[in-house]
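Scrolling down, you'll hit the structures one after another.
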Structure I
């Protein structure tokens, strides 16, 4: 007695394997093109020059004795100058998330009556962040990696090794 092909288990095995490979290939293509990786740098020479410029700005901050103390409690960021020069008309603060570029943000702060720089955030800022502090004229730079929130003041000091 002859049966139809779709009643044979071997026929389904022969058809299902290539079909699975086609579906997996389409899924891989969609995943690869949805979120492209942005970690590859096209011009290494320009990037190296930019790193050297960053390091020179950090060394300048070191020579000038720039230091800051930072804390973030209840969505309020407080930065106080603790170095030699404690008067700044404006500080530029950049927050860089280590893995999610969409979460990066920038704030410009002016001092209050005590010389502290304050910002109250609408959302909770948690996790590991690379923070960059520069003056309004961008003549020096301090860069550090911190974990937020911080209940106590932590020191942010210029370190040329962390400037990359």
Structure II
């Protein structure tokens, strides 16, 4: 299993090369989105959010948002350290927090959860290729993390 520092170094070294893979289809914007997704996935949305880790600390005061996630999932569980399912779970958790926040702030006149979902759908329709490259970057950085830990499959699957 790699150290947090090794994960961070590999993420930073491979973000640009991963982004450049998207150049032929999406140009410079695709490179930026894919590279940014790779960095976000490795540094902020890491599979290690299920522990007290560097990615958790990087959230600053907002790291408290990840406390329920950490309490619900065992480290290296199927839901945190598996290909596709791990990243999808973290993104769904974050999306749920956004909708919960919209619900809590709605009485103050800020957007309702329905308005947030409508805005997200519009964003998806307008920028689907770029968002796909961003999501691919998040997932690729997760795979890098899992491979560095020695196996992309959780222990339970062995």
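Every read-out reported here was derived from the displayed coordinates using simple, explicitly stated rules and does not represent laboratory data. Since the model is a prediction, treat every value here as computed from it, not as a measurement. Cβ atoms are built from the backbone, for glycine too; each structure is taken alone.
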Review point. So helix-only ellipticity at 222 nm (-39500 (n - 2.57) for each DSSP H run of 4 or more, over all residues; to 500), computed for just one structure, reads -22500; which one of I, II is that?
Key: II
Study note, to complete from the structure: The value 21.9, 69 for Rg and Dmax of the Cα atoms in Å, for residues 14-61 alone, derived from one of I, II, belongs to structure I
Review point. Between structures I, II, where is distance in nm of label points 7 Å out along Cα→Cβ at positions 6 and 134 highest?
Key: I
Point to revise | Given 33 for relative contact order in percent (Cα under 8 Å, 6 or more apart), calculated: source structure among I, II | key: II
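If semi-axes √(5λ) of the Cα gyration tensor in Å is computed to be 54, 20, 11, which of I, II is the source?
On the way: I: 54, 20, 11; II: 26, 22, 13.
This figure was derived from I.
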